[in-house]
Structure formats: C-alpha cells, structure tokens
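The following blocks contain the structures, represented as structure tokens.
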Structure 1
Amino acid sequence: MKLALVSLGCSKNLVDSEILLGKLRGKGVSITSDLSEADIVVVNTCGFIEDSKRESVEKIIEIANEGKRVLAMGCLVERYRKELEAELHEAEAFFGVSSWDEVLKYLGLEQNGGETERRLVSTPSSYAYLKIAEGCNRLCSFCSIPAIRGKHRSREIKEILEEASYLASLGIKEIDIVSQDTTYYGRDLYGRGYFLKLLEELEKVEGIEWIRLLYLYPTEVNDDLIKLISNSKKILPYFDVPFQHISDRVLGSMRRGYGEKLVRSLIDRIYSELPHAVLRTTFIVGYPEESPKDFDKLLSFVEEGHIHWLGVFTYSHEEGTHAFKLKDSLPEVEKQRRKEEVLSLQKDITVKKNESLLGRELDVLIDGFSEDFPVPIGRTYAHAPEVDGVVYLQSEEPVKSGSFVKAVPERVIDYDLVATAVNNLFLTEYKNFK
C-alpha cells in the first residue's frame with residue numbers, strides 16, 4: 001500500500017498528520033508525497049471557518065475525481081460527521097480528530113506487527129512544531145475550536161521533553177511551540193500555570209537552538225514571561241499574540257477578556273524590555289458588531305506601526321458559537337474590502353520593519369533552497385516558518401539545510417530579505433538582541 005496525506009489548516013493539525021504518518025510507517029505502509037503515486041489519500045481537514053471548510057471539501061472531491069481512494073479525518077469531520085457521511089460520497093470513510101488508531105483499524109493494520117513509530121516530521125530539516133496541549137477553555141464568541149477540540153488538556157512535561165529530545169536527534173534546530181492556547185499550559189495538570197517551568201526545561205534540551213512561542217493569549221503574556229524571554233539564549237524575542245481587534249466594544253462582544261488598555265500596555269512592556277522584539281498578531285474584520293467607527297479605530301491602530309507581521313480574517317458566522325445569535329448583516333464583499341484595506345496598510349509597515357534589520361549581523365537558519373532563485377532560503381529570529389517572509393542568502397560557500405549562517409540583510413523585497421553571508425561560519429548559539 002502506498003499512502004499520501006494532505007494536511008490542511010493550522011500547524012496543530014500538521015502535528016496530528018505527522019503522528020498518523022508515523023503510525024502508518026510503523027505498520028509497514030509506504031508513504032509518498034506524490035499524490036499520483038498513492039493508492040489511498042488521507043485528507044486531514046480543517047473546519048474552523050467557512051473558507052477552510054470549503055477548501056477541505058473541494059480538496060476531497062478533487063482527489064477523488066482523480067480516481068483515488070480518499071479517507072477524510074480531522075476537524076471538519078469532528079464537527080459535521082453526519083452531514084458529510086450523508087452527502088460527501090467522494091470520501092469512503094470519515095474519522096474525527098486524533099483518530100489515528102481508528103484509521104489503522106479501518107486499513108486492517110492494527111494487528112499488522114511492527115512498532116508504532118514516532119511522528120514522521122514533514123517540515124524542513126531545520127524546524128518542527130511541538131504541540132504542548134490540546135483543546136481550549138476560553139469562550140471567545142466567534143470561535144468553534146472548543147466545540148471541535150474540547151477542553152484544554154496539557155501534555156506531561158516529561159512527554160514533551162522526550163519529544164523535544166527526539167526532534168533534536170533528527171537534527172532539528174528550531175522548535176515552534178503550539179497549542180490552541182499555549183500560555184494556558186499546565187493549569188489542568190498542576191493546578192496553576194506551568195508554562196514558564198516548561199520553557200525552563202526545554203531550554204536544557206541539547207541540540208535545540210531556537211525556541212519560538214506561538215499562540216500566546218494576550219492576558220497571559222506577563223512580565224515574568226517577557227523577562228524569561230529577555231534573559232534566554234534560546235527563546236526567541238518573537239511574540240505571536242492574537243489581539244483580534246482594538247475596539248473595546250468589539251472585544252467585549254467577542255468575550256476576549258481584555259480591551260485596548262491591556263493591548264497597549266502589553267506592547268509597551270514588550271518593547272521596553274526587548275526593543276528588537278518582533279510582534280505578530282491577527283485581527284478579525286467584519287464582526288457583527290464592528291461599526292465603521294470601530295473599523296476606523298482598528299486602521300488607526302495598525303497605522304501606528306507596532307506590528308511586524310499581521311494576519312487578517314474576515315468574520316465567519318459559525319453555528320454553535322456565541323456570536324451566531326448576532327446578526328451577520330455585513331456583506332461579504334465589504335468584509336473583504338476591510339481585510340484588503342488593513343493588509344494594504346500593514347504591508348508598508350512590514351517593509352519598514354524589515355528595513356530595520358538591514359545592516360545587522362543576524363543568524364539565519366537555512367530551511368532549504370529556493371524554487372524561484374538558485375540560492376539557499378532561510379529565516380532570522382524575526383521570521384516564523386510558513387506565515388512570515390523569508391531570507392534569500394547570497395553565499396560564496398555551500399551551505400546545508402538545518403545550518404545556521406551569520407549574514408547581513410542588504411535589501412528588502414516586499415516581505416522578504418536578501419542577505420549576504422558574513423563568513424559562512426555555522427553557529428550553535430542564538431545571540432539575544434537588546
């Protein structure tokens with residue numbers, strides 16, 4: 001049997017996909033990344049918002065129309081299993097989230113001997129995602145994740161550290177910490193927040209040089225966490241904090257538990273401690289109670305230039321959420337217009353933020369080689385994988401994936417940098433920027 005897997009949605013979903021691939025390989029299944037070679041294709045779906053639901057269904061139909069057997073699993077199935085089984089006949093079987101063993105059983109592999117292998121990492125050899133928890137306890141009005149993934153469930157520290165060590169043994173240099181609510185870690189297991197303790201232990205894992213923190217809830221980014229990052233040689237000064245909006249009225253309706261005052265205070269505290277810190281956030285536009293005045297306030301906030309990287313979502317009216325009872329009266333075309341206006345404004349700011357890196361000697365982690373240009377491609381501390389820009393490296397000496405190269409960015413191309421290697425020395429230690 002040759003099997004291919006298509007993973008849609010977020011990095012957390014990708015980790016689930018990698019776990020399944022490891023289990024399948026351990027049972028003797030041949031894994032291929034070429035769909036044309038596959039006997040069967042598993043599609044790990046996303047069901048978070050309307051666009052992702054549509055993408056998942058279209059991908060299943062597309063692959064089935066190419067004559068492939070298709071299994072559907074993941075968030076979309078968890079949320080709409082009965083409807084999908086009744087209507088989406090292109091998939092021959094359906095499995096919810098974390099249903100790896102059910103997939104093995106369906107394929108007749110549970111008694112197939114062999115050992116269940118560790119997750120099969122599918123990212124470049126330089127980095128991997130490390131999921132520290134599952135589910136979410138928050139009640140944000142727009143979000144369907146708690147209904148899909150359930151309550152917050154932290155993994156044991158020992159288990160996380162073992163996986164981090166395994167990733168290091170593969171040559172991985174950067175681990176990106178993910179979960180639905182990363183800063184909530186440990187409260188269910190230890191009765192109190194244990195995120196800082198976890199980070200202190202992860203810093204001790206040999207071979208891991210960069211630790212990047214993703215999905216930090218605004219109210220949980222306290223001074224202790226900022227100070228820990230400031231003093232760390234491994235934890236990058238990169239803050240991925242989803243604000244979702246800046247209007248107190250909208251944030252109140254979203255049930256986020258904070259307002260503009262906290263957002264501004266947090267930004268001030270981060271940059272006061274770490275002037276060279278990088279801030280990524282996300283906003284939702286077109287929320288049912290977002291007035292033109294609220295949107296203008298958001299534009300003004302973006303224009304202030306605090307943010308390096310920005311993701312913008314148009315509001316998706318999701319059944320089962322608290323906001324579903326609100327009237328979703330804003331036309332989709334207006335939601336899209338607001339999204340494009342925010343992104344257009346942010347693009348010039350991101351270019352300026354990238355320009356602030358020019359002339360500095362920075363460590364560049366090489367992810368691979370560009371398909372567009374015959375040069376290595378990598379990232380600095382300011383660039384998270386997949387969602388931010390990249391660095392095109394000019395080097396007279398050969399470099400390899402998973403290596404660190406000291407380089408000086410010399411010019412900006414939209415969201416990306418072009419840098420020249422200083423002396424092609426591979427580094428093993430991250431230098432804090434203060």
Structure 2
Amino acid sequence: MSEPVDNVESMSLFDARDAPADQISMDRLAENGLVYRRVDISDTEQATAFQRAVVRGFLGAEPNAEALEFGLAPFEARRNIGVYDAGATAGAAPVASVNSWVTPMTVPGGAELGMWAISVVTVAATHRRRGIARALLEGELRAAAAAGVAVAGLTVTEATIYGRYGFGAAIPTVQFTVDTRRAGWAGASPGGRLELIEREVLATELAEVHDRARIARSGQIQGWQRRWEGQAGLGPADPHRDRVRGVRFLDEEGQTRGVMSYTLREKGDSFRFELHVRMLVAETPDALAALWRFALQHDLVDEVTADLRPVDDPLPWLVADTRAVTQVVHDHGWLRVLDVPVALTARTFAAPIDVAIRIEDSLGFAAGLWRLRVGGEGTAAVEPDASEQPDVTMDVAAFSTLYAGAIRASTLHAAGLLDADAETVLLLDRAFSAYPAPSLDIWY
C-alpha cells in the first residue's frame with residue numbers, strides 16, 4: 001500500500017484527477033452487477049470507507065480516526081477508483097480499489113519522464129474471479145494512454161499477476177543482511193561529520209536529499225510528504241514509530257549530503273541488537289560510506305538489515321569480510337510502456353544501434369514494428385517501420401523490462417522472452433544498459 005505525491009512537482013505533469021472513470025471497465029463490471037466509479041474523497045463518508053477498504057485489502061489493522069486523518073492528504077492528491085456492489089449505499093466500502101497519479105521518473109541519462117503510478121490495487125476475497133482486477137488495471141492503462149502518459153508503473157505484493165497486463169519486472173533491488181561481528185570495515189574514513197537528529201528534522205532531510213539524489217539514478221520517482229513522515233516514524237499507525245531514529249551526514253562545508261532512518265530491536269534477552277535501515281539516501285560516495293559505517297559499527301549491534309538497495313550498492317566492498325554480507329536480489333519496480341516513441345526518445349543509450357523492434361501487445365498500446373536509431377551521442381530517433389522484417393521480437397512486458405536498462409537483453413533472450421540473433425542481442429545489451437544501475441527505494 002502506498003500514497004501519492006502531495007508536494008509541488010518539478011515538472012509539468014498531467015493531473016490524474018482530471019481523468020474520468022474508464023467507460024469500458026464500467027460497462028464490463030456492470031454486466032456482473034458491479035459499479036465501477038470515481039470516489040469523491042471530499043466526501044468524508046466515502047473517503048473513510050475507501051481508506052478502510054484499502055487497509056483491509058493489505059491485511060492491516062483497522063485504522064483509528066488519527067490514522068485516517070493522517071492518511072487522507074495523499075488520497076486527496078490522486079485519482080481514486082472503487083468497485084461497489086450494485087445498490088450499495090453512498091458510504092459503503094468498495095469491494096475493490098485502485099488509485100493513480102502522474103509522477104516524474106528518472107530515465108537513463110538523467111532526464112525525467114512522466115509515469116502513471118498505480119497503487120492500492122485490492123480486490124476483496126468475497127469478489128474473486130469476477131473480472132475486477134482486469135477492469136481495474138486495464139482501466140488505468142487506458143486512462144494513462146488517453147492522457148498521453150508514455151509509461152505506467154507499480155510496486156507489487158504478488159509477482160504473478162501483472163505480466164498479463166504488459167508490466168515487466170524492470171527494476172530489481174537488493175535486501176542486505178550483515179553479520180557485524182564478522183564484517184569489519186575496509187572502506188574509507190571520509191571527512192565531514194555525523195549528527196543524530198529528531199524525527200521531524202529527519203522527515204524534512206530525507207525529502208530534501210532524496211529529491212536531489214534521485215536524478216542520478218534511473219528508475220527513481222519523486223517522494224511525497226506523507227511518505228517521508230512515515231519513514232521518520234511520524235505516522236500514527238506505525239507500530240515501530242517510537243523506535244525510529246535518524247542520523248545525517250554533513251560534508252566539510254556543513255551541507256547535509258546523506259540521511260538515514262533506522263530502528264533498533266533487541267534480539268531475545270541477550271542485550272544484543274538488530275539495526276534495521278528503514279531508509280538511506282545519499283548524494284555522495286562519502287555520505288553513503290559514512291552512514292553504512294555508522295550502522296555497521298553501532299554499539300551492541302550484531303546484525304544490520306536493509307532493503308530496496310541498488311544492485312550496485314558498494315556495501316559488500318566496504319567491509320573486510322564480504323561473506324558477512326548476505327544479498328537477496330528481488331523484483332521491485334514494474335514498468336509498462338504505453339507510447340514507444342516517447343519512452344525511447346526520453347532516455348539516452350550507452351552505445352549506437354539501428355534495429356527494427358517488433359513489440360507484441362494484446363492491449364494494443366505499444367504494438368507494432370518500430371525502427372530505433374541511436375547515434376554516437378546516445379539520443380534516439382524512433383518511427384514506425386514498414387519493412388515487416390524485425391531484427392528482434394518480444395512482447396511488451398519484456399520490452400518494458402528491457403527499457404529501464406537494469407535487465408540485459410541477453411538475459412531475456414536466454415529465458416526465451418526475446419527473439420533475435422546473437423549479434424543483435426549483443427547490440428541491445430550494449431545500447432540499453434544503464435549506469436549506475438537503475439533502482440527504486442520506495443514502495444508506492
């Protein structure tokens with residue numbers, strides 16, 4: 001579950017709240033005795049019912065009035081869709097939910113592309129197998145395409161659902177577990193200093209550093225105020241809120257260059273602790289190294305855990321014993337390309353290429369044969385190709401995965417998801433690769 005952007009965005013983007021409810025989804029669900037409609041979040045009764053349904057869908061505890069009030073602002077900033085039983089009262093809880101907003105996503109090369117962010121996708125256990133998930137997701141894609149948004153994205157709790165709608169697991173991340181008794185420290189000791197900070201300051205500094213740092217790594221999206229307040233332990237429904245602490249790194253000029261939110265938990269009755277990194281944002285290598293060293297050398301801590309870290313995070317190379325660091329790579333950011341020319345010309349490429357790409361898309365948005373030409377400067381020109389002779393063929397989920405630059409064409413080819421000869425695969429590998437590795441450090 002997540003919340004939308006509720007702060008001022010750095011680029012002009014379509015407001016998803018201006019998009020109507022999708023008529024095709026509305027008609028399909030009406031045939032099954034269901035009502036698909038926009039939720040009026042300005043109506044307190046509807047807003048409360050919708051929020052409670054979302055929490056229920058993610059198996060959360062029943063929210064109290066304080067939690068509902070804290071969580072309301074993000075819902076007000078997005079397009080909310082609910083599915084209801086026919087004849088349900090105005091204040092009834094929906095049996096399914098989804099919402100969306102448009103946020104800047106960093107693409108390879110450092111530019112930003114508007115992404116249709118999809119969140120809080122839930123279907124009540126009482127209403128399975130009635131075409132609701134299809135109506136929700138296809139409705140979002142049609143709305144995004146109609147608004148001229150080139151890419152949709154989401155983070156998921158179940159990995160087997162979204163491929164059928166053209167989403168690809170494009171942005172992997174790493175979960176770290178570090179045995180600090182073995183790890184030691186082999187990294188540098190940068191100048192600057194560390195400071196412990198209060199939670200209100202932590203929320204502000206996380207927001208500021210993240211917004212500066214995210215442009216350096218593709219796959220990142222803009223954060224929002226309630227997300228940072230939640231990471232800082234200010235959310236009233238967070239069971240760990242009173243354990244949250246914060247530390248920042250200031251460079252030699254006194255500027256904040258890195259911030260970490262973390263919790264400490266005693267392991268049994270041993271008076272030894274686990275330090276869990278909730279969020280670590282850094283815009284310089286010195287800041288990153290200093291914050292990792294703080295965590296690994298914290299008094300009484302035997303274990304450090306962290307998730308949603310980039311696959312090229314230097315942590316394993318900052319310690320003396322790399323075997324003390326356990327790494328689990330997993331899917332996190334899923335993307336779905338809707339407009340091929342706009343998406344491809346928004347990013348840059350690591351090597352020249354001239355290739356005809358056939359994309360198969362059962363929903364039609366990205367389908368076609370596309371000629372991609374990239375010169376030595378790394379910028380792309382894209383146009384429909386009438387030759388009917390593709391150099392490479394793949395479905396839109398594979399193409400969306402390849403697009404981000406984290407997963408290689410050779411990997412997709414070996415898995416049978418991309419059809420091309422060996423020379424073309426090598427060219428695709430070189431051209432689409434993104435450096436540093438794409439990543440995404442928040443749920444949405």
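The table below lists the values:
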item: Structure from which -8000 was derived, helix-only ellipticity at 222 nm (-39500 (n - 2.57) for each DSSP H run of 4 or more, over all residues; to 500), options 1, 2; result: 2
item: Structure (1, 2) behind the derived value 5.9 of distance in nm of label points 7 Å out along Cα→Cβ at positions 92 and 324; result: 2
item: Structure with the greatest value (metric distance in nm of label points 7 Å out along Cα→Cβ at positions 68 and 308, set 1, 2); result: 1
item: Comparison of 1, 2 by FRET efficiency 1/(1 + (r/R0)^6) of positions 140 and 420 (r between Cβ atoms, R0 = 41 Å, to 0.05) - largest value held by; result: 2
item: Highest-scoring label, criterion being relative contact order in percent (Cα under 8 Å, 6 or more apart), among 1, 2; result: 2
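Any read-out appearing in this document is the output of simple, stated calculations on the displayed coordinates, not a laboratory observation. None of these values were measured; they are calculated from a predicted model. Cβ atoms are built from the backbone, for glycine too; each structure is taken alone.
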